[in-house]
1. Match the computed value 17 of relative contact order in percent (Cα under 8 Å, 6 or more apart) to one of the structures 1, 2, and report its label.
2. Where does the value 2.7 come from, among 1, 2, when distance in nm of label points 7 Å out along Cα→Cβ at positions 258 and 274 is the thing being computed?
3. Can you rank 1, 2 by distance in nm of label points 7 Å out along Cα→Cβ at positions 234 and 282 and just name the one with the largest value?
4. Work out which structure the value 140 belongs to, where volume of the Cα convex hull per residue in Å³, for residues 50-121 alone was derived from one of 1, 2.
5. When you work out distance in nm of label points 7 Å out along Cα→Cβ at positions 34 and 154 for each of the structures 1, 2, which one comes out largest?
6. With log10 I(q)/I(0) by the Debye sum over Cα atoms at q = 0.17, 0.24 Å⁻¹, for residues 250-321 alone coming out at -0.60, -1.09, pick the structure among 1, 2 it was computed from.
7. The value 23.0, 93 for Rg and Dmax of the Cα atoms in Å was derived from one model only; which of 1, 2 is it?
8. Suppose you compute helix-only ellipticity at 222 nm (-39500 (n - 2.57) for each DSSP H run of 4 or more, over all residues; to 500) for every structure in 1, 2: which one lands on -2000?
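Read-outs: derived from the displayed coordinates by stated rules, not from any lab. Quick caveat, the model's predicted, so the values are computed rather than measured. Cβ atoms are built from the backbone, for glycine too; each structure is taken alone.
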Structure 1
Amino acid sequence: MLRIREMLEFPCLKGSIVLAGQQGLDNPVRCIDVIEVPDADQWVTPGTFFLTTAYAYRENISRLAQLIKLQAEGGASGIGIKVGRFIQALPEEVLKISEQEAFPMILLPPELPYVPVIKEVMSQIFEREQFLKRSLNKQEILQYMLRESVSEKEKLDFFRQLNLSLSDQCCFILFEFPDNRGVNDISIWEFVEKTRLKRKDFFAVQLDNIIGLLFIVCDESSFVDVKNIARSVSSSSQGELGAYYVSVSALHFLEEGIKEAYKEACFSLKIMKKLMIWQSSFADFDSLHYLYFWYTHPNRKDLIHTSRLILEPVLAYDENNNSSLLQTLKIFLLMDCNQKKAAEELHLHRNSLRYRLNQIEGILGTDVFSGFKLQRLLFALITYALLEDENPT
């Protein structure tokens, strides 16, 4: 969806100035129209950006203020106006209403012709609408490929529909939201649109509370660029796009790699949450692949059983005393046994943390945080954190 802020960056609108209503620069622009008749306040079209010389209001400029108020209340996006020919200046009343209604008032260059502006804006609107329509069709194909068992014939047919080759390489970027509100947030889909304007080599798909971008990459350099996109987005994950996690898979050949790439990106999201890699909201499978051992091990049940045997004294203590020593132990070990960082993460005073650690040593042994016993405990803790939700039987 096109926004006024983006529209003002078009070369055809060079020299335009925002006079008032700056808070509405993110209003959506769904169409553009010219108003040069005195009864234009009789119709309101949501999402319309208007162009005018105010010719129809030159003898009664107060009607222009009325027009702006009615159009703003009706959902129009903003207005671009030329001054100097029919009106010499905009009254303070007009600017005040524009500011109050967050209805952008754009001063257009007096020599600006309307046709190039209308042509460029409508072209951009049409292109983005077509992209969304194509994305919906491709979404259905990708959803089916990721969720169903696909025959070789179906796979080849899908690739033809997506205009892809078996020799292409791919990777997945995933965005996971805490709830379904995020995937319906227009900001994330606008990010997808903006990315599409810069790159033509990806497909978007939504799966429950996850949005996935399947990138087709030609070489390692292009793969690095994709990772940089993911990192840059994760840095704003608590900002305009809302709170979410971002992960990226390793690089795979398309023939067998779409599901594997998706699986790896999902794994990275899971690791980030399970082990609370909170320093950033970004997880890169290439830096976490060594943890894949836990999920690909043929005897995961044995791993779970062993981890519970090691941690059982702490688990039993927590259950009997309604305490959270296991969580304390988890944070302490994941913080490399740094008491200061662990206390900050747990929102505890250092003395309170030390008291809990003394309790843990009393349960597991005084030398539990050194040597082989520390390695054994860390292995058990990671295993339990990653696999605790799997059925041990």
Structure 2
Amino acid sequence: MTTDRRAARRGLLTAVGAAAVGLWLPADRFRAPASWTPANTNWPLPRRDPARTAATPTPGPTASLDLVWETRVADRQLVGSLLVGDRGVVAATHDGVTVLARDGDLRRRVRSLGPFEAPLWVNALLGVDDGPLVRVDGGVYALDRRGGVRWRLSPSSAVDGSVFVGNTLLAGVGDSVVAVDTDTGLERWRAPGPLPAAWADGRLVGPDPDGAGLVALDTTTRRRDWHTREADPVGGVIAADRFVAVGETLAAYGLADGRRHWRRDTELTGPPATDGDRLFCVVDDRLLAVSVADGTTAWTCRVPGLALAGPVVADDTVYAQTDRGVVAVDRETGTVLTRFVVRSSSGSPAAGPVVADGRLYLAFDETVYAVGGES
């Protein structure tokens, strides 16, 4: 064998060896380190942040609520929360995702995925980053800004609950929590854990997948911090140092130790919002302010219509969406400040309002509304 042939053979073997080694490189080499810093701008997640507070320091309109624009986005009922990212307002129906510019003009509509035009059956929007994260019957899809698929998560079991934190999606799959890198779709880790309800300070809290109470998982050590069997929640919110479980009752547990601080027989008609000191809850035609410390009622306000979606907090104002529109209430006193009536609605808000750019964005039936006014 000539020298040139021997050199060529050595080069080929080196290349093949390098490729083989590459096949065995740990997946961590291909994904960014986990960041547990939640997004703090606009309204990028349902209930705005991983703690599910539905609160923002950005003020919304208070002196008046006036229609800025309305856009019918589909022929089907809107589902889940609206999201507001850097590039516009994102809305979902069961058959697609629509992105609107801040002036209400249509930017993009995605109704199918892939070269074979597979129908896009959306169950919920999970977040918006470089593009929307959507939960579908087969798992989770990450879309890019043009509506293409960046990656997909297709577990053997259905995704049941999820929280989007920094660059990590925490998804409930079977009896485990799966942490997924949102840049690549690669799995970071999985651990036995709760069905994700809310996350703060390194702890993920939610219902036990076995139906036996409430579980907290440390997302750094990937170990259970605590487990209480007395709760039977369907969701919850983290307010200051407590997890408030929402179900047939309302109950507050220590985020660090799971100790119950209070419990009251109040069944809500939408998820609560919190400013850290109080919970703002809707029960039929009433909006309540409840102390996070002891569960007592600070004030009660009657709202026009039925409150069928969770309220939100923007600076010093609480906004409650009803079957007739939205009402603005003073956060300290419970005094009604103003309201906006959706005249064409059939009484079906998809979710609570979102606040961004000094405006409210509302989803009713098949239409997105932008509401502004003086603060």
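1. The correct label is 2.
2. 1
3. 2
4. 2
5. For this comparison of distance in nm of label points 7 Å out along Cα→Cβ at positions 34 and 154, the top structure is 1.
6. Details: 1: -0.80, -1.08; 2: -0.60, -1.09.
Derived from the structure labelled 2.
7. Numbers: 1: 28.8, 91; 2: 23.0, 93.
Checking each candidate, the match is 2.
8. 2
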